[in-house]
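For reference, the structures are reproduced in the following blocks.
Please treat every number below as a calculation from the coordinates, not as lab data. This is a predicted model, so every value here is computed, not measured. Cβ atoms are built from the backbone, for glycine too; each structure is taken alone.
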Structure P
């Protein structure tokens, strides 16, 4: 079976192979695959950089709380911008694709902040817990 017949043609292949009138299950699966892949593309370099440089940074508890609040506010802004962008597209599918890629920024913010603080376990756990919560909300929202 070659790549053209399998419906999966590399990165974001399921999204590219939807065609003109896909059924909702295909769209949902393609958008979720794109969401997961795009988050992985953002998270992998952040994690590598955090492993190399994040152990030296130490912050006190109050500043970590400020970072949590800032991350939550930036994530809400990313979700709001994704919803706004989704409404501006001509077709529902185009709006869903645009929103899916914009939604990835929401959990990436606290995740990358956590990567910068890898030497401080409590800060990493707090920021990554927030990222996981926002990731699950974004995964649920990444639907047509």
Structure Q
């Protein structure tokens, strides 16, 4: 391999490492966002369940608190809309994560391919050096045999 090509591949490996690191950082951010949204969904569902239990318990009592019931009745649709919005955000975050995950995998594949080319070049150069060294040794051995005659 020519020195210019070797230098270009070495530079490409460096750029691919940097790109891969950036993509992995993005993936970590996306996964953290997914986790944050999931926590919000769990919190809202828990709150909805607690309020449902509270209102059910209040309805069973003789002295029903209408303000509690009316408040729940007006709050529930708002909470359901918020839950739908959060689930949509989670779906979007999962799509972003999948996209970034694909980018990470592609950058890793590219890096491995380029590293493979460099490794193959190193092996080829090493074999060439070994052949040259062997040729020198053979030439010296032949010279020694001729000198003894």
Calculated from one of P, Q, Rg and Dmax of the Cα atoms in Å reads 34.1, 125, and the structure in question is Q
Comparing distance in nm of label points 7 Å out along Cα→Cβ at positions 67 and 115 across structures P, Q, the largest value goes to Q
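Quick check on the output: -36000 is helix-only ellipticity at 222 nm (-39500 (n - 2.57) for each DSSP H run of 4 or more, over all residues; to 500), derived from one of P, Q. Which one produced it?
For helix-only ellipticity at 222 nm (-39500 (n - 2.57) for each DSSP H run of 4 or more, over all residues; to 500), the value -36000 is produced by structure Q.
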Taking relative contact order in percent (Cα under 8 Å, 6 or more apart) for each of P, Q, the highest value is that of structure Q
